[in-house]
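Visitor: The structures considered in this document are given below.
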Structure 1
Amino acid sequence: MTSIVMEDVSKYFDGGQTIANYRLTLEVVDGEFLVFLGPSGCGKTTALRLIAGLEQPSEGVIYFDDERVDGRSPSSRNVAMVFQNYALYPHMTVAENIGYPLRVRGVPPDERDRKVEEVTTLLHIEDQVGKKPAALSGGQRQRVALARAIIREPSVFLLDEPLSNLDAKLRQEMRVELKRLQNELDITTVYVTHNQEEAMSMADRVVVMNRGTIQQVAPPQELYERPRTAWVARFIGSPPMNLFEGTRRNGSIDFGEAGAVELDDVLRVGDTVDDEGSTAAPGDGDTASVVTSDVQGEVALGVRPEDLTITTSRPTAGNVIEGRVDTVEPLGEYVLVNVTVNDQLVNAKLADGTVSRDERVYLTFDDDDAYLYDENGELVN
């Protein structure tokens, strides 16, 4: 197994005019399944290519197991990479495609055949070895590409959007297969995707990227439950977290015509304060709410769609934000209600659609389900 460390790694193109990655600092531990997640153009593929050695950093250093590798070729790093385009040789059989890396290395035919048999059995394509790529399904071609990478016995496995060409059902099946495979082989794996479902279901940790920088690194559940910035909150989830923009006024958050909520109520107990009054990690002191005086000016109140309820009559107590129904979308498992609050569209997931388009409604939520972000988009509570 291999650990990977990136220290202040930046990559510039066009003479420094285009910043693909900026000061990436990250550690991938031995045997970890790490996923780079972000929108198109955020720099996640460039980060993968820097790890692979297909690109060299403009600044910063990269280590494999404490050995510096930036400036070295991909072949010297012992990495295997699977791209979105599987790049199989059309004139070769499955067995020939998979065994080709060993053939280039001069591995004897008997040993090559034995290893081809091992990896095709592992990936459940042993009955396809005599076929050529044109005769295979998309899922089978992907398995062949994986087998060709695995047979080299790499120390690091790199995958760039490998499931994007598959239909939804096959993508789900291959997610399970890839995770099983990585667990069995225990290979340090770095995976790039823009698909949140892939990232959240497969990763040990997720690296969320935007505009070439790392926004947050966390296990999937932590990323969902505690997005550290408003940008991550808007990005993670389907639909993502609602962020109600307001202004702090005298201990409350004012949403203009949509109403107001008490600030102290939505500052959740979660951080702790030690005996000196400094914020500490949970478990280091007595539980207390965040000091409200730290929250000034423009703020955003975050509530996930599943944590909102909708009523057509104004509640007499609790957190209430007023809006008007824009659309109602029955989606089988739940009903998605889109509500306009001021000039902002927010979403609520309901068990049934008991409201109608253009109806005035009241959104309510529990204190414990609220997140507060300051004017810089940083999580306060």
Structure 2
Amino acid sequence: MDMFFIPTAIVSAISALLAGVLVFAERVITDYGDVQVDINGGEKKFTVRGGGTLLENLTLQKIFIPSACGGRGTCGYCKVKVREGAGPLLPTEEPFMDGDERSTGIRLSCQIKMRNDLQIEIPEELLTIKEYECVCDDIIDYTYDIKQFRLSFPNGQRMKYKPGQYVQLLSPQYEKSSEEVYRAYSISSDPTDKDHIELIVRRVPEGICTTYLFDYLKKGDRIQINGPYGHFYLRDTNAPIIFIAGGSGIAPIKCMLHHMQNTNNPRKSVFFFGVRSTKDIFLLDEMRTFESKLENFKFIPVVSQPEPETRWQGETGRVTNVALDYLKKQTDTSQYEGYLCGSPGMITSSVKVLTELGIAEDKIYFDKFS
């Protein structure tokens, strides 16, 4: 057994060394010189040393492009239109592009290396995204791996957002991370509180940002965010609503429910909240309050694997199956709108269920964070 692990360790060490050499060569040995970026036909220009990614350099210029995965190429959000200079579409970008996007030059800015002058187009609303240095006012433990962070805005500053949107939070350098990284978190707070913003975050094992938030960030510390981002927000219609979320995916739904309560929204709505065990349930009292304030709202928690000793009396199994059984009893389900937030797998399953029941895909809204 030991003889097997020794070669494996050697191969792993060599692979790590080669990866380091490649990164060093890309950033230090290979000199691409100065690279100029032209945005929206000359509306804005800047020049930087080549070698980094377009996303990194836009961020340094305080131009914030959505990136739920922090530039790892797994979320597909950081799209910009490239007119010239980016080279061919990469295999890492292919899964995130449809035919129209390929033909019109849409690219993932985190995958574009700054090797040549670039001409790009960025939506005007992204050029107005602002950065805020907030103060962490409070931290609430909801479960063993989920916390809420309440952040106050600098004096006189406000963020105008639509309930359901998200922000990017900057994790600074600390002893377990030698780099700054951005991660995306949905806004969960009541929009009428203009002085604060609340974020519900689930710990990711070994995650750079969640480790910082859970183990290092303290009340009174300053922290940077920018935003808002996203097209996940409550549409202004009278259609009945199906909400489906899991874990920290409850955050944007909670924000939407605050907005519905504040505006006396009478729309029929039901929220299926899926968790693994009863210890993963949180915000139950808040959801019951929404039920009492919103006459046509119903909250249904679903536990996939309830512990026998808890004698859980509620719904069990997969949240999508429970939602399916519920919808089958409704009339004309094609009139519903779907609002989903959770893991990619849960989103995919939920979309399948809703479309099978006749809900059009363009009436199903979600942010799929990976």
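Visitor: Looking at structures 1, 2, which one was Kirkwood radius over Cα pairs in Å, for residues 147-322 alone calculated from, given that it came out as 19.7?
Guide: On the way: 1: 19.7; 2: 17.6.
Source structure: 1.
Visitor: Thinking of 1, 2, which structure, once mean projected area of the Cα convex hull in nm², for residues 75-202 alone is computed, gives back 7.6? Intermediate values should be presented prior to the final figure.
Guide: Details: 1: 7.6; 2: 10.9.
Structure 1 accounts for this read-out.
Visitor: Given that Cα extents along the principal axes in Å, for residues 99-170 alone, derived from a single structure, equals 46, 34, 27, which label among 1, 2 identifies that structure?
Guide: Only structure 2 yields this read-out.
No value in this document is a laboratory result; all are computed from the given coordinates. These numbers come from a predicted model, not from an experiment.
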